[in-house]
Structure 1
Amino acid sequence: MFSNTLDLVKSVGRNWKSGLTVSIVSIPLALALAITSGATPTQGIITAFWAGLLAAVVGSSNYNIVGPTGALSGILGSYALINGYQVLPVVAVLSGLLIFIAYIFHLDKYIIFIPRAIVHGFTLGVAFIIGLGQLDNALGITGLDKVESVLGNTHLLLQNLEKTNWQVLLIFIFCTMFIIVWDKKFPKVPGSAIAAFVSIALMLALPALGYTPAILTLGDKYPSIHATLFENPLAQFSLSILLSKEIWQLAIATAIIAILETLLSGQIADNMTDSKFDHRKEVLGLSIANIGSGLMGGIPATAALARTALNIKSGATHKSSGLVSAIAVGVIAIFFIDFFKLLPMVAIASILVVVAIRMVEKKHFIHLIENEKIAFALSLFVAIIVVVEDPIIGILIGTVIALLIFVNKLSYGQTEVLLWKNGAITEALLKNEFLKKEVVDSDVVVYKISGTMTYINMPAHLEAAEKIRNNNYVIVSLRYSFYADIDGIDYLGEFISALKKNKNKHILLSGINKEVEKLIYKKDFYKQKQVDGKIYNRTSDAINAITLEEGKD
């Protein structure tokens with residue numbers, strides 16, 4: 001016990017600087033991202049404190065920083081606009097419970113099967129939602145009643161462009177460019193934190209110099225913001241909320257995105273530090289973080305890629321850095337909340353626009369354009385649905401389409417065909433190349449069925465069976481077929497029957513593993529092969545048997 005305490009003290013001593021650095025960035029981001037999530041600034045601070053604290057204590061990654069993020073704001077914002085910010089803590093608790101269920105049943109390993117193209121398309125769409133959602137603050141337009149639709153709000157703003165405050169717009173442009181340039185020149189000291197604190201300092205200094213700027217501040221827009229790390233999450237709770245289909249859909253989507261973002265952030269952190277974190281324990285930590293955040297009145301949270309990277313670049317070596325960061329967020333927010341009320345909304349808009357810009361993985365999209373244009377088009381399609389319709393629908397439709405594309409590719413039944421002549425391999429062809437051959441001149445054909453044998457891909461192999469004709473020997477190799485269903489086995493029987501009809505004299509089977517044998521051993525065609533002695537452990541054994549047989553002749 002004493003040894004563990006001493007180790008913790010030592011790790012805090014080595015990580016307090018990185019933790020403090022991250023906290024300085026986390027506060028303005030927590031305020032800004034809470035606002036774009038439809039929550040109050042106070043809820044953002046509560047989330048950054050409790051979610052960050054609990055994830056650091058329970059989780060596995062030494063580097064992940066958990067809190068409000070842009071990825072979640074896209075799906076939370078529209079829901080909060082309709083149902084009120086008071087319901088977001090309930091969403092946090094429900095999503096935390098769903099993440100815990102995923103932890104118990106190891107469901108996280110299935111969630112990460114969602115293709116990266118879909119995730120990046122979703123992120124691109126959310127980036128647009130965040131950016132478009134800050135147009136009013138960037139243009140200095142106030143007094144407009146927001147609607148549910150992002151595009152509806154954008155259209156409303158465009159109709160009122162004559163109300164633009166050019167002074168505010170110039171400040172927004174300058175502040176945004178400052179953050180981008182500063183971060184390139186001085187990456188260890190985040191420009192968003194500098195912009196926030198300089199903005200607050202100016203709002204304090206200018207009135208003292210006799211000039212009161214007509215700029216909307218955080219305190220003006222949210223007069224109820226106050227210093228607290230707890231708000232009653234059940235203030236307006238009713239059982240009818242739990243009976244709502246929409247809140248469960250939102251909680252499921254939130255849980256999936258939170259797990260994806262957290263595991264991705266942890267993996268990137270491992271790549272940067274040559275370390276390894278426990279995926280399951282990190283999912284458990286994320287679950288406890290969301291439940292705790294919700295019970296304390298906060299909103300859903302996930303690991304933040306940018307803050308995690310900053311944590312590493314600032315010298316973090318242990319999860320105590322995240323612990324220090326969370327505690328520092330709480331202390332700074334409580335004692336200096338009155339100063340944060342002076343933070344101009346235009347500065348928040350700049351911070352969020354930069355967040356949105358950095359959410360777009362340009363390298364990933366360039367990679368897709370160069371290598372897989374269909375996946376690139378799917379990413380853009382998902383992004384459009386996220387912006388135009390709904391982030392949840394975007395993920396669902398994108399995932400279904402990606403699955404259909406995958407099944408379509410799988411249905412090609414791609415495999416390798418070896419042609420033997422006079423005891424040697426004359427050609428090694430992929431199935432599609434084999435089908436294009438006009439003349440097949442061989443003594444032995446080795447047809448490999450690779451991957452799976454299912455109702456999806458086996459019909460494609462029947463097409464190849466029509467091409468294999470008049471051979472002395474055909475070896476059907478199942479060495480690389482690692483899974484089969486009963487339909488696939490039935491199709492295998494049809495495949496062998498087709499080979500017989502095409503006047504192939506001897507049909508041999510090789511490389512049947514135990515999983516396939518469980519399904520195949522009762523089939524008549526398999527029993528007959530056993531009787532005829534035409535089943536071999538390896539293709540090489542079958543080739544040797546053929547060579548001996550030919551030698552006798």
Structure 2
Amino acid sequence: MDKKVYESIAQQSNDPIIEWRTCAISGQPFALFQSDKEFYDKISPVIAGKKYPMPFPTLCPEERERRRFAWRNERTLYQRKCDLTGKNMISIYSPEKPYKVYDQEIWRWDQWNPFDYWREYDFNTPFFQQFDALLKSVPLLALYNTDVVNCEYNNHFWNSKNCYLNFGSWECEESLYSDRLRNSLYGVDCLACNKMEHCYQCIACNQCYKVNRANRCEECSNCWFLLNCKGCNYCYACSNLVGKQFCIYNKQYTKEEYLQILGDKKLTSTKFIASELADFDQFCADTINKTVNNINVSNAFGNCISDSKNCFFCYDVMGGEDCKYAMNGEPLLKNNQDGIGVGLNSQLAYEIIDSGVDSMKNCFAFVFRVCSDTYYTYNCHYCNHLFGCIGLRNQSYCILNKQYTKEEYEALVPKIIEHMTQTGERWEFFPIQISPFGYNETIAQDNYPLTKEAAQSLWYKWQDKVHHINVPENVQRIQSVGLPDDIKDIQEDILNKVILCESSGNPFRIIKQELEFYRKHNLPLPHKHPNVRYQERMARNNERKLYFRNCNKCGQEMLSVYKADNDWKIYCEQCYNKEVYG
């Protein structure tokens with residue numbers, strides 16, 4: 001992040017910079033604000049009446065985020081056996097990894113006890129080395145799915161049913177191939193969307209119905225190819241429209257004219273859609289764009305923030321207050337910093353991944369819900385006062401999965417903190433050297449792509465072994481170019497064939513639920529592997545970074561998610577609103 005960005009936010013938010021630091025990895029300067037000092041004071045643990053101050057971070061926000069990302073494998077799934085029953089299952093841990101992994105149903109049984117793997121704290125061994133040993137002994141959950149029905153092939157998924165290959169999403173039904181999808185029904189190939197119904201290939205959209213291939217739109221229905229539209233109905237290839245209907249390339253038509261023109265378009269054809277998408281992209285390049293896409297915010301800096309205040313460097317956050325460096329957060333977030341997947345009513349969380357609902361004061365934690373006063377935990381739930389624990393449920397006052405009394409816990413934890421100070425580990429997030437995943441298995445590679453050599457130079461792991469999909473020899477393989485062009489010509493036997501992606505050559509299949517969706521909405525069959533489609537959506541989404549550039553209308557310097565050398569026409573908020581709303 002450019003120093004000028006920090007300085008501008010400090011000035012605009014009346015939050016002074018109190019110190020500049022140099023990142024221990026990138027060597028880049030980063031700022032610490034007065035609000036940071038106040039936050040670290042609030043988050044500092046108080047044990048037996050004594051506060052143990054949380055020091056300022058040693059890494060810049062980007063490197064802290066990369067480090068957290070390297071612990072989150074969302075999308076790379078493997079077949080392996082449950083280490084308790086031998087049952088075949090889907091897991092985020094590849095078979096050759098040195099971890100004990102249980103099927104989801106088995107893991108939640110009472111037939112195994114996480115206390116069986118406790119360790120006595122060893123003051124002659126670094127803490128993270130002890131935690132790594134515990135991580136390799138306690139059974140791990142194959143996938144992070146909670147309160148789901150018929151959702152075997154999803155991950156980091158909650159309160160959903162009848163979904164397939166969705167990741168980092170919650171409260172969905174009949175949704176497929178989507179990421180960061182919330183509260184949606186029949187959302188297919190969507191990214192970072194909320195309250196969608198019967199929508200396809202949408203990005204950063206909210207409350208839409210029967211919308212196909214839209215980006216950053218709200219409350220639209222029955223539309224194709226949209227950008228930055230709100231409250232539109234029956235529009236095609238439009239941008240920056242509000243409350244319009246029966247428009248094509250921003251030109252107004254009567255209902256009869258609109259239906260006649262659309263009736264002549266072969267929207268069921270793969271080739272036609274590809275041609276129309278190219279034309280629409282050129283149209284968008286010639287139109288205007290908002291500098292950021294925030295809704296109903298006060299003193300907020302980031303992108304896709306809604307109903308929030310005092311949120312800095314936040315992205316895809318709803319209902320946040322006093323948050324910083326947070327991504328993908330639900331409502332009622334308060335005083336959270338450095339979090340991915342921050343859950344409903346999460347407060348005072350720091351350096352966390354996937355906090356569940358109703359959690360308070362948790363630091364350096366991975367996948368938890370209804371927890372408080374926990375430090376360095378991995379998949380613990382309904383717990384409080386934990387330090388360095390894995391897989392615990394409904395427990396208190398535990399260290400390395402060993403039970404202590406309150407008095408014993410409060411006597412031992414300060415000694416551990418002192419020991420971690422001596423080893424240089426105190427109040428740092430889990431080091432990437434003990435992550436269960438290779439860099440290229442995680443969302444770190446999606447957001448901060450690196451070559452193997454570059455990743456390893458930064459001490460990240462790399463997954464070399466490729467686990468190919470075993471396609472039975474008797475299954476017919478077809479090149480995607482050999483598919484019928486029109487969905488009307490696709491026969492039922494496509495479900496028994498394997499399609500080879502036109503971009504990567506990797507095999508993929510069409511499932512029955514998916515084919516029914518395409519037929520119902522007259523959508524052409526995809527020619528690309530789901531992972532390729534995901535990468536294309538990611539490329540169309542805005543970066544999670546702020547830059548300085550000038551408004552293409554008034555020339556005013558402004559913060560934007562678009563770089564200065566981006567040749568799109570980017571307007572400041574005032575100019576954009578005047579142009580669109582009049």
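Where a number appears in this text, it was derived from the coordinates with a stated rule and is not lab data. Not measured: the values here are computed from a predicted model. Cβ atoms are built from the backbone, for glycine too; each structure is taken alone.
If helix-only ellipticity at 222 nm (-39500 (n - 2.57) for each DSSP H run of 4 or more, over all residues; to 500) computes to -21000, which of 1, 2 did it come from?
Numbers: 1: -21000; 2: -6500.
Considering all the candidates, the number was obtained from 1.
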Checklist outcome for this item: If volume of the Cα convex hull per residue in Å³ is calculated for 1, 2, the one returning 207 is structure 1
Item to check | Answer label among 1, 2 for the case where relative contact order in percent (Cα under 8 Å, 6 or more apart), calculated from the coordinates, equals 23 | outcome: 1
Next on the checklist: Matching task: 0.85 is the computed value of FRET efficiency 1/(1 + (r/R0)^6) of positions 199 and 391 (r between Cβ atoms, R0 = 41 Å, to 0.05). Pick the structure from 1, 2.
Outcome noted: 1
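Given a computed value of 1.5 for distance in nm of label points 7 Å out along Cα→Cβ at positions 135 and 463, which structure among 1, 2 does it belong to?
Working: 1: 4.8; 2: 1.5.
Of the options listed, only 2 reproduces it.
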Checklist entry - Thinking of 1, 2, which structure, once distance in nm of label points 7 Å out along Cα→Cβ at positions 263 and 383 is computed, gives back 2.5? => result 1
Checklist entry - Can you tell which of 1, 2 yields 14.4, 45 when Rg and Dmax of the Cα atoms in Å, for residues 327-446 alone is derived from it? => result 2
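Comparing mean count of other Cβ atoms within 10 Å over residues 71-78 across 1, 2, which is largest? Mind showing how you got there, number by number?
Details: 1: 25.6; 2: 22.2.
Ranking 1, 2 on mean count of other Cβ atoms within 10 Å over residues 71-78, first place is 1.
For the read-out distance in nm of label points 7 Å out along Cα→Cβ at positions 215 and 335, a value of 2.6 was computed from one structure; give its label from 1, 2.
Numbers: 1: 2.6; 2: 3.9.
Matching structure: 1.
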